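Next up: some structures, all given as structure tokens.
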Structure I
Amino acid sequence: MTIALNSAGDRIAYERHPGGHPVLLVHGFATTGALTWESTGWVRALAEEGRGAIVPDLRGHGGSFAPHDPAAYSPTLLAGDLLAVLDAEGLDRVDVIGYSMGSWVALALVALAPSRVRRVVVGGVGTVEQFARWGVDAVRSALLDGDAADTAALAESPLAPLLGSLRQAPGVDREALAACVSGMAAHPLPLVSTVPTMLVVGDADPVTEGRDQAAAALGAELVVLPKRNHVTTLSARAFKQAALPFLESAGSV
């Protein structure tokens, strides 16, 4: 694990996997870079194409700093942390892949520093911010306290299994994750892109509601994977088979 310092001097942990023209891989809520991208075969798939990977832990997650203040979380702030990682690696311009909440951070990076992103692939999102949709207070309470009423209210939410498992997970900073929920929900989704963009979703993923509108707003190529939900889309071979040629289609970085 390598450490970069953001503009405020805070710790951002990341892994640098060897290979040319590394791709920046941005994970989603309540996971880590390694769990999202290594265990699902993405780092290996990139290596087979001769490409490296930069795999950070977003603030509040994994080995990175974990503030408990909701004001410390927004797509733009998290995107600024990614810039610190790129600077630490001396990378002027990269391709980016984000998934779920990481897609919003990836798009915020495009808005914050468009010259630093060549192409971007986002997955597992639509037009609806999920924390706000299911109720920030209910999500926070279910996460922190396991409140029975809030857990029941969220039973139909794709967040429910995740929140249940987090209450028993060792080493997870649930206060930081609760702050992340509040902070991210307070900001509009960055549904705009000024670089070539692909949106990949599973057809059985309720998180991607409004996928057609999202693709139109982004000017993105939309890829819909059959019989895939929010979890299984990420690991799908078809996701890689769509994303990797898209990143290569305009030549080297």
Structure II
Amino acid sequence: MPLHLTPSFRERLTAADRALIGMWACSGSPLVTEVAAGSGLDWLLVDMEHSANTLDTVLVQLQVVAAYPITPVVRVPVNDPVAIKQVLDLGAQNIIVPMVSSVEEARAAVAATRYPPEGVRGVGSALARSARWNRVDGYLRDSALHTSLTVQIETAAGVDAAAEIAAVDGVDAIFVGPSDLSASMGLLGQQTHPDVVAAVGAVFAAATAAGTPVGVNAFDPAAADAYIADGADFVAVGADVALLARASEALAARFGTDTGEERASY
């Protein structure tokens, strides 16, 4: 049987004539993720690093998102070949690997997505949804063609190594994380500090010079607009849990139920 796939994130980025706009799915709820999937956004990041998502919840979210044209991307919790293998075997076509700060770490992430001899991904296609339990002809041979890898630069060391990371064969895109980057620079919580913005710009320049698409996390609309103007190929502009938090707070403020004292205790 053929493997019916939406275009990979790599293919979407190559074909795009504008920045692709996405959001995070962190709740672990397939219902919430399905609501987001029908939003009209370009891509959806299902996160396993800073959320309650597990292999089970990611699997169900991939299944529900498959009914929509949005491109799902799964962020694995760590740059580890076992974690990457498990998520790929679930049928994730596009993954993001966090905290890549050196060319060696980038190469390790690439190797984890590839079968031998190019990489170290364990072979379990008979057991896995990715190959539809060995129903997909040529899956082992062709898997790299329909799998995309984005690595996340979110440390000062990663910024310094950005040119080398972006040039690694098999790295399809770079995603900059200003939150951890600001912490790495001694500016915890100051994602829009001029020095942090300049560091993000340095990664943009390095990735663009290498011909590698580059994106950024920017929940502040003004920051997102500025990064798009600066050449971002993709931007994450919100998260399901953040949208719910802010919208529920707005309701409380609008109808006078929130004095601020309750939230201050959390």
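Each reported figure results from applying straightforward, stated rules to the coordinates on display, with no laboratory input. Just so it is clear, the model here is predicted, and its values are computed rather than measured. Cβ atoms are built from the backbone, for glycine too; each structure is taken alone.
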Fill in: Parent structure of the calculated result 0.98, given that Rg/Rh (Cα atoms, Kirkwood Rh) is the read-out and I, II the choices
II
Discussion item. If distance in nm of label points 7 Å out along Cα→Cβ at positions 180 and 236 computes to 1.0, which of I, II did it come from?
Written reply: II
Practice prompt. For the read-out mean count of other Cβ atoms within 10 Å over residues 196-203, a value of 20.0 was computed from one structure; give its label from I, II.
Written response: II
Practice prompt. Consider the structures I, II: one of them gives 3.1 for distance in nm of label points 7 Å out along Cα→Cβ at positions 28 and 220 as calculated from the coordinates. Say which.
Written response: II
Worksheet item: Which one of I, II has FRET efficiency 1/(1 + (r/R0)^6) of positions 12 and 212 (r between Cβ atoms, R0 = 25 Å, to 0.05), as calculated from the coordinates, equal to 0.95?
Response: II
